[in-house]
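Structures for review follow.
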Structure 1
Amino acid sequence: METFDAKTHWENIYSKKALTEVSWYQKTPQLSLSYLKAFDIPKDAKIIDVGGGDSFFVDHLLDLGYSHVTVLDISEKAIERAKARLGERAHLVDWIVGDASTFNTEVQYDFWHDRAAFHFLKSPEDIDRYKKNVNDYVTKNGIVVIGTFSLNGPLKCSGIEIFQYSEESLAQCFSFLDKIDSKIHQHTTPFDTVQEFVFCSFRKTQ
């Protein structure tokens with residue numbers, strides 16, 4: 001049986017599809033931005049966008065004056081596209097090409113944001129490694145926001161089967177964190193279809 005190569009798959013996706021040709025495209029990520037305001041995330045907070053690719057969240061973070069922003073993505077092509085779009089501002093961002101479940105860093109983050117990366121992890125080992133990274137790389141009292149496809153959401157994204165979550169199961173998965181809230185979110189794709197997400201926010205108190 002041929003082993004699935006996630007990195008090669010995503011490099012191909014970002015090589016072949018334009019920014020507005022992917023289902024997760026958002027010109028203004030309103031829900032993600034709302035968490036910054038809701039939790040009063042300070043401008044000097046260390047923020048990581050996990051699986052950020054070439055999304056516009058980083059643009060808005062810079063526009064808002066955040067000075068310690070990291071974008072992590074498995075696809076080097078996605079990061080190259082984001083850098084090209086940001087132009088001279090790209091040097092204001094720390095870029096990491098790596099897998100969310102296996103990357104290493106010496107930084108601890110005050111705000112961990114993951115919109116639609118975690119649900120690609122299906123094996124218990126990968127999920128446990130991801131959770132260990134959250135535990136290791138988030139500061140005490142740091143905020144964690146995870147968004148995945150809900151039980152009513154798609155079963156696949158970009159040809160890859162994903163793992164759906166309910167508000168309860170996502171909260172249980174990260175039970176080592178203190179849950180703050182959860183909500184269902186309807187995302188309208190560039191193709192005028194609707195994808196249902198579940199978002200949970202947590203605080204790391206241990």
Structure 2
Amino acid sequence: MQDEKPNALKRCWSTLRKPSAKYSVLTLLIAGVFGGIIFWGGFNTGMEATNTLSFCISCHEMRDNVYQEYKETIHYSNRTGVRAICSDCHVPKDWTHKLIRKAKASFEIWGKLTGVIDTREKFEANRMRLATDEWERMKASGSRECRNCHNFDAMSSELQKQTPYKKHMKAKEEGKTCIDCHKGIAHHLPKEYEEPED
């Protein structure tokens with residue numbers, strides 16, 4: 001039995017060292033591992049580069065419209081100095097959902113290429129559609145990106161004013177999600193938007 005293990009290892013090692021057409025299987029395996037690491041690192045670096053604020057506002061449609069509105073909000077400047085950037089609110093953190101979101105966002109390039117929102121007037125004409133799409137996405141995910149920073153269970157009844165605290169606890173009981181009540185928190189609401197009655 002003890003002789004079988006060394007023989008099995010020798011046979012395995014011998015197979016790995018056998019040449020394919022030109023290179024040994026071991027060489028191809030090592031090259032594949034290093035190639036995979038390099039590809040993965042490059043792919044991940046590219047994904048993270050598209051999550052930066054500078055990337056998000058690199059087109060004038062975002063820089064001149066929603067970015068200017070965002071700079072006036074508490075998510076940009078606040079007493080604690082914590083800043084939420086575009087990807088914090090619009091891109092999931094976990095890998096699977098992030099990849100799906102990035103794939104869907106790549107179709108938004110079509111809007112850029114066709115000039116659907118390339119002027120302030122066109123942007124405003126499409127604001128309700130754009131906002132509704134985003135609100136529906138956030139609602140479907142249970143406001144997952146909001147909950148990366150905000151959590152009903154972490155809200156303090158002593159530190160939060162009582163009116164918002166009670167509303168938050170009621171929303172929690174009713175199974176509501178952040179976007180149900182907090183539309184227009186980082187960007188102007190569309191002119192067509194009507195606040196639902198409680």
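Just so you know, all these numbers are worked out from the coordinates, no wet-lab data involved. A quick note: this is a predicted structure, and the numbers were derived from the prediction, not measured. Cβ atoms are built from the backbone, for glycine too; each structure is taken alone.
Which structure, out of 1, 2, was helix-only ellipticity at 222 nm (-39500 (n - 2.57) for each DSSP H run of 4 or more, over all residues; to 500) derived from, given a value of -8500? Source structure for this number: 1.
Here distance in nm of label points 7 Å out along Cα→Cβ at positions 155 and 171 was calculated and came to 0.6; which of the structures 1, 2 was it taken from? The correct label is 2.
Matching task: 7.0 is the computed value of distance in nm of label points 7 Å out along Cα→Cβ at positions 11 and 115. Pick the structure from 1, 2. Computed on structure 2. With Cα Rg over 2.2 N^0.38 Å, for residues 83-186 alone as the yardstick, tell me which of 1, 2 scores highest. Between 1, 2, the highest calculated value is found for 2. Could you tell me which structure in 1, 2 was used to calculate Cα extents along the principal axes in Å as 80, 47, 29? It was calculated from structure 2.
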